[in-house]
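So, here's a batch of structures to check.
Readers should treat all values here as calculations from the given coordinates under stated rules, not as data from a laboratory. In this text the structure is predicted, and so the values were computed from the model without any measurement. Cβ atoms are built from the backbone, for glycine too; each structure is taken alone.
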Structure P
Amino acid sequence: MTKTEGKVNLTTNQRFAIARGREQGRTLRQLAEQFKVDRSTFGKFLKRWRAQNGQPGKRRHSRAPVTNHQTDRNIVSASRSNPRLSAPEVLDQVSPRGSPVASVRTIRRRLNDAGMFGRRPVKKPYISDRNRAARGAWARAHLNWTQSQWERVLWSDESKFILFGLDGISYAKRPVGTRFNSKYQTPTVKHDGGNVMV
């Protein structure tokens, strides 16, 4: 017996056992305790069981997909070649002119099925190709350095000190109607008060 999204799926053997128990006079509460299922679930199941004359219900078949395997591959390929394309733009790329192969929702589902979800890109300092090559050359030149050689290197970093106020967004929990109370305000000065890099 499995439970998914609040719906209990009973096996065929469990369904026959429940029906037999009900015919023998067992109450819904007793059956619910035995199978660890809500009584309301049993009521719905027994109603369907009687309507089907004691036969297991046939599995419903889902609708055939509107896209084929090749179209799905083209959708994923278009998104991988340019990750910044939106779903409507991907649809334009994989569709013949004037005849879309699917809806925008279908495109999103195919991309999600392939593990390609929309995410906010991480922000990092820009590194030019020249600087990238220089960094790679420096790393290769120092690849075989010993620990004693690294111990002679002085490592430094820089820190930013705000002279007034706070850096970034701050929050205050306040009751309704107290927005302009000085207790909940953040004071500011011209030019943000400045900062010092050390």
Structure Q
Amino acid sequence: MSLVEVRKIVCITEDTFHDGGPVATKRPVKGVIGAFVKNPYAGKYVQDITPMMDALKPLGLELTKRLVAALGNDPKAIEAYGKGALIGAGGELEHGALWHVPGGYSMREILGNAKAIVPSATKVGGPGARIDIPLHHVNAAYVRSHFDAIEFGVADGPRDNEIAFILAMSTGGRVHARVGGLQVHEIKGEDGQR
């Protein structure tokens, strides 16, 4: 029996032309993708849940490739990323932590030279629950223009025995960013922070 049984995958994209100001000269495209996966640990406490972490690596790569394709099929165009997990009510918050390595490292592998930590959000909820997936710049965590989020959720999930493993990306920052801070052209990128 496989530890990763996918019920469905949902992908959503949004194009922002403006946000109440002038039409953007560079229109950012933001997207989120989630796979609804059977939770083999639902309904019971299991001490060692790490075998599922390795089993999720192919799913991380598949979701990353699908989302990059949905955002224009150019890994170099991705400027921001994030990840998350929405655990059904039969699971526990720790089950979402299984996604940290396969979700984050898959994006870094496909995107090439991403240096910044991948921001993350995790919560437990039932069918129809929504989660905001944080986004920030792929090479420098402190680029304010790229602090953002995208919401994810569906009406029929996660079911009690499911986890939605989620990735998010954007081809740019907020369309009218103007609050200062580290600018994209100032990134040094030695440690993914500055």
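Brief remarks on what is shown
- Highest-scoring label, criterion being Cα Rg over 2.2 N^0.38 Å, among P, Q: P
- Structure (P, Q) behind the derived value -12500 of helix-only ellipticity at 222 nm (-39500 (n - 2.57) for each DSSP H run of 4 or more, over all residues; to 500): P
- Answer label among P, Q for the case where FRET efficiency 1/(1 + (r/R0)^6) of positions 101 and 181 (r between Cβ atoms, R0 = 41 Å, to 0.05), calculated from the coordinates, equals 0.90: Q
- Of the structures P, Q, the one that 4.7 was derived from, the read-out being distance in nm of label points 7 Å out along Cα→Cβ at positions 37 and 93: P
- Relative contact order in percent (Cα under 8 Å, 6 or more apart) - highest-scoring structure of P, Q: Q
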